[in-house]
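I've put the structures underneath this note.
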Structure 1
Amino acid sequence: MDENERDVYWCKSCEIVTERYENSHPDDPLCPRCGETLVGYEELPRNERSNYRLYEWQREIHEKGLLGPSPGGAAGELGCHRSMIDKLADIGVLEKSVYDKDGFFIVYISRRSIARAKANKEKTGKWTDSGEF
């Protein structure tokens, strides 16, 4: 378990990863959203640990500004084929985040990289500012 998992808890009621309500007792952490008792990572059943890890990953992706549509959604926004999304991600034009654990497989293409690719296309006629694609 890494250090972040010690600072956050799982709220079974809200199904969110959250920090405890600051006025709650350290031995009885409460959810700031609903007031229910929070559960530490170590205390979670195995199936709920996988949910915790998924929500924690999504929280981190959101904090880093990497949330966005799926590769298919990104292709729709850019008006290109789905295969082009993979090529652009492979060369670093698009920021791709992948979660492949516990039976979950989720891929996001960041909105900021989509916007950057659109701007390049408008300016240079290519997805990259180098003119490669």
Structure 2
Amino acid sequence: MRVFTNYIADSFAQAGSLSPIEIAFLDDKRLTFDKGKQIERIEFHSLDEKLRLLITMFVPSFDFGNAVWSRLMAFKDLRDSLVHPKRNDDEIDIVAYQNNVSIGLAAVIEIMNCLSQGIFRKPLRKRLLDLIPD
């Protein structure tokens, strides 16, 4: 998902269709000015903050209280727990992992499709959409 948001940021940067501040936000930078010169500094922004910005701008009817957004945030929490474990023990069994990953991947694809339709006016490729279980 981060690669997708970076692709979107790069597309807008090349087109010049978003403000420099919005591009900087999506590119994990902060723009400052010192003595009339624009300075870029690294400032990390969470993926969900970037997605919220893009969705708010291009899919204004999107409901952040919906099930897809909740599943995406749960998937992000799962990812964070794997990358930054608080304990060495793993109490989740393999079937639960498989279910959580399947549900999370579907949420990622659905959000990407939502953004693709809002920004590029076309859905993702059918083969990607076919990965979403019924």
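Each reported figure results from applying straightforward, stated rules to the coordinates on display, with no laboratory input. Everything quoted here is computed from the prediction, not taken from an experiment. Cβ atoms are built from the backbone, for glycine too; each structure is taken alone.
State the single structure among 1, 2 that was used to calculate distance in nm of label points 7 Å out along Cα→Cβ at positions 15 and 103, giving 1.4. Matching structure: 1. Quick check on the output: 12.4, 40 is Rg and Dmax of the Cα atoms in Å, for residues 39-78 alone, derived from one of 1, 2. Which one produced it? Comparing all candidates, it corresponds to 2.
Taking -12000 as the value of helix-only ellipticity at 222 nm (-39500 (n - 2.57) for each DSSP H run of 4 or more, over all residues; to 500) derived from one of the structures shown (1, 2), identify that structure. It must be structure 1, since only it matches.
To which of 1, 2 does the computed value 57, 39, 25 (Cα extents along the principal axes in Å) belong? Going label by label, the one that fits is 2.
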